[in-house]
Structure P
Amino acid sequence: MAEHQAATLRDVPEGEAREFTVGGREIVLCNVEGEIYALQAMCTHEDLPLDGGEVDGTELVCNWHGASFDVCTGRPIGLPATEALQTFEARVDGDGRIYVTMPD
């Protein structure tokens, strides 16, 4: 496992999901009241990007077909998705830099 700087809090406004390349992988970062969650970037329903999806509380809704996921666990909470998203550990340092731990 390796920790990588992914973005800053300014790059991920509260209530939004933004896509970044971290450790050679595409992920989405979701800002829920200042808490950052990192998930795989593609929806498990149709392998379409989650970038720009709506974040409502801890729910991320895919713009394409309305599948929804819990950003804390990656679990699907609304059809048509039935498989969980992969999640990654994220932390924010005192200067607002977001770090994500990715598999090697």
Structure Q
Amino acid sequence: MEITKPAVAGTLESSDCQVMIEEGDGKVEFSLESSVINQYGNQIRKVALETLKNLGVDNAKVTMVDKGALDCTIKARIEAAVYRSVLQTEDLPWGGAIR
């Protein structure tokens, strides 16, 4: 998918994460701020990058502020931000694009 406009999904509440996505410079740039980065930073990055790959996103700047979100929440927030960014509002394959 080609990111067409900046988009945001999620909140800054406990056990959630906020994902901001915008057009990149030819690659995926991933920035993470997390209250649990020392314990789970590698797993958060892995889940985020796999989710973007599964969605076909290979050119984006992604900024995530994590407040202890579970993997399923991270996937859902990234999915929502990507779909908002490409202006896809109907026939959303929630969960179908990501395994």
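Just so it is clear, none of the values below were taken in a lab; they were calculated from the coordinates. Not measured: the values here are computed from a predicted model. Cβ atoms are built from the backbone, for glycine too; each structure is taken alone.
Hey, mean count of other Cβ atoms within 10 Å over residues 35-42 derived from one of P, Q reads 11.9; which structure? Provide the component values of the computation, followed by the final result.
Numbers: P: 20.9; Q: 11.9.
Computing mean count of other Cβ atoms within 10 Å over residues 35-42 on every structure in P, Q gives 11.9 only for Q.
Determine which structure produced the value 0 for helix-only ellipticity at 222 nm (-39500 (n - 2.57) for each DSSP H run of 4 or more, over all residues; to 500), calculated from the coordinates; the candidates are P, Q.
Numbers: P: 0; Q: -11000.
Considering all the candidates, the number was obtained from P.
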Source structure (of P, Q) for relative contact order in percent (Cα under 8 Å, 6 or more apart), computed value 41: Q
